[in-house]
Structure 1
Amino acid sequence: MSGIALSAARLLLIIGGGVSAYKSLDLIRRLGERGATVRVIMTAAAKQFITPLSAAALSGDRVYDDLFSLTDEADMGHIELSRAADLVVVAPATADLIARMANGLANDLATTALLATDKKTLLAPAMNVRMWLHPATQRNVETLRGDGVLFTGPDEGEMACGEFGPGRMAEPLAIVAAIENALSASTRLALASGPASAMSARRDGPLDGAHIIVTSGPTHEPIDPVRYIANRSSGLQGHAIAQAAYEAGARVTLIRGPVGIPDPPGVDVVRVETAREMLAATQAALPADIFVGAAAVADWRVETQGAQKIKKDAQGAPSLALAENPDILAHVARLSPGRPRIVVGFAAETENLIENAREKLRRKGCDLIVANSVAEGSETFGGTDNRVWLVAARGETPWPQLSKREVARRLIDHLVKLLDNHI
């Protein structure tokens, strides 16, 4: 995972119990202003200083605080909370939280999420100066630094207790800058290898050593700061393909537009908004052995994006001039040198499915088109099932209606055979 813009980032903010917890409310606001999605976990001690309602109102999401809530564990448990985030931020990080992290304790939702994450963690320490300078705290900090934990602060200044020295939590804007810096590099946590990490370990498979690029989801093409052109793609099929490729042993780069589903574990994820950003990310991810263009890329964008929100007035509806977006699939298929061995496109059609897919195969210059109907009543967009036809130069192969996960597995099996045949 690399190169995540703050505007597209998903952050898990853990608020510890300290006077500086009030600054975390401002931090949530600052992150929201920059487009980041923030989920909040509060410790029991944090609720003595600020209310969950305040954090929920600013984040736009409920606040999580109970490890044993059956509703949360069925809907949004500690595993999902920690792994759906691009970065975990602890602010304030109290001496107690730092000590429990350093020793791998997991006796509440906050510490359990911290231990369950596969992403890096950024701590903003806040405590009394003597607590910060105590050898036990410094030893714990060094342990965490060795584990790859990131730190910002603490600042030096007057404490709430009246003492002066290092221990003040960094200011919200400084934490925002530290978050942006952390997101500029890979945030995936390097986990230990061996039996203890069997759940996260790669399994050898038929695509071992291969690099596959998968695009997924829609693109959003801005009209003005609050409106955009988009489509109904959920990203379910593209994400399932990325997961199936990873399970087959490939190194996978998933380039995905704005979606509301978790990213598959184990793959490198690049988040984009527009078609032009998706093309740039694809070019940066090359070379690859296979390219699967499963994203529903918008064909058009507004030629000139409004700098301010377009207002209704007596002159009626505004006139929007459209410009054609780059053709990512055709660009990749026509590369020379550097073309992937297999280039796969998707055709989502409302009529003349096979005919349109054949024409797309010819026009784009790719090796395979996965065609599916998105006509009214098909429930392909947003649904869990799909019915596809594989369209190649030699003919078409219909598949029965299957779950999107099964479509992904079958497609990867098919691509393995194509690689073996040296197409």
Structure 2
Amino acid sequence: MKRCFLCLLLVAFAGANPCSTTRADEASPSLAPRPEEGQLPHAMHSSMKERPVLRVGSRSGDILGADNRALQAAVDYVGALGGGTVEIGEGTYLMRDSIHLRSHVTLRGQGEKTVLLKAPAAVSPLALDGDFGEEQVTVKDPGGFQVGDGVAVWDSGAGGFHTTVARITGKSGNSFSISRPLNADCMVANKAQAATVFPVISGYDIEDARIESLTVDGSSGKNVHLNGCRGAGIFLYRGFGTVIEKCLVRDYNGDGISFQQSNDVKVLGSTSEKNTSLGIHPGSGSQRPVVRGCVARQNGGDGLFLCWRVRHGLFEENQLVQNGGFGISIGHKDSDNLLKKNIVRENARHGVYFRDEAEGMAGHRNRFEENIVENNGHSPDAAGIMIDGETQGVALKGNTIRETRQGEARTQRTAIRIGKKAGDVAIEENKIEAEKEVDDLREKGKR
């Protein structure tokens, strides 16, 4: 076999045959970055296929334990590595403080086999005034208050966001240091008190966290009420992009699921039931929420409560049934939302209520499409849909609004009621079965 003179020279000097067809990238895969690879938004590296996974269990796992301390240790460890997954095994975990979520950490249980049980609360009046900004409270009865417990402090004038929820970090007699400054003056004269109540799962100032397949049991009979602006079975405050999926929250003395000032939250396939206040409570400027495939039933208040400034949200294929307030409530600056293919049934008041707000603060341009609204109200003046206040731009399209009960049980007698101050309402292609289809209280010139 003849070889070219140049090949022979190269073989002689380099010890290799340049006529071979074997290429370097065929011999070993290239480690060079691929065209689609890019750095993460807030890191100087690309996305990794494997992230930390830590397992917690009462009998087996990387961390052994059956309370909030074991769970928090795992969350903090994974969070310190930049994110990953904490898998919680079957069993009941006693919660004396919240699980405090961390950014980019997924918290995953085994569905109804993984129960986070709220511990019974200690409650005491304050012995001394708690001053705004103070990081210490003094109680009359310190029994049951322990270092490491979650704690809430408030008085009759310091509810809502003025309630302080923190952790007890130290003790000296009847006095306790806490992890956050008090949000308001809590005065003995105004019945100031402290109690070891807190969200069972809590996320403050985080992004891209996930909560999956967990059961939260709030043990409401052994705990005092905590308002939904600062607490719930699952609670987020500035928890941007958090996903809550396939979770069950039950029997919490307050709201089931509440997220405040938290954009782009998704609540998917989750259930909030038999909580003493609201079922699902997005609010305080939470933009672009998605609540899909969820159930809110037998809660003490409204099933779905859009609080303040909830905009551009999607609420789809949910069941809001047998709640003690409205099925769905919309109000203060809650505009440009789509509510579609929901079932709103057997709630104590109106099925859907657009709250009584002045024009600048009303919920405008909300669309209500392809929903079933039936058999709501415990009194004969109930409506399937009640549009109150100076609300404008409501669109009701393709809904089924009906009353199927018999005799005195037929309390959803009006399908759609439009308040006298309401603006334009588009009513199209709805299927209505009611004694009165539309009760329009506006002046004729405004209809």
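A value of 67 was computed for percent of Cα pairs over 18 Å apart, for residues 163-266 alone; which of 1, 2 is the source structure?
Numbers: 1: 67; 2: 53.
Considering all the candidates, the number was obtained from 1.
Using distance in nm of label points 7 Å out along Cα→Cβ at positions 107 and 275, single out the structure from 1, 2 with the greatest value.
Values: 1: 5.7; 2: 1.3.
Going through 1, 2 one by one, distance in nm of label points 7 Å out along Cα→Cβ at positions 107 and 275 peaks for structure 1.
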Given 49, 35, 19 as the derived value for semi-axes √(5λ) of the Cα gyration tensor in Å, which of the supplied structures 1, 2 does it correspond to? 2
Among 1, 2, structure where helix-only ellipticity at 222 nm (-39500 (n - 2.57) for each DSSP H run of 4 or more, over all residues; to 500) as derived comes to -9500: 1
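Of the structures labelled 1, 2, one was used to calculate distance in nm of label points 7 Å out along Cα→Cβ at positions 59 and 211, giving 2.7. Name it. Walk me through the intermediate numbers first.
Details: 1: 3.6; 2: 2.7.
Of the structures listed, the value fits 2.
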Where does the value 12 come from, among 1, 2, when relative contact order in percent (Cα under 8 Å, 6 or more apart) is the thing being computed? 1
Using distance in nm of label points 7 Å out along Cα→Cβ at positions 299 and 315 for the comparison, can you identify which of 1, 2 gives the largest number? 1
Computing mean count of other Cβ atoms within 10 Å over residues 331-338 for each of 1, 2, which one ends up highest? 2
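The numbers here are math on the coordinates, done by the rules we state, and not lab data. Every value quoted in this text rests on a predicted model; they were computed, and no experiment measured them. Cβ atoms are built from the backbone, for glycine too; each structure is taken alone.
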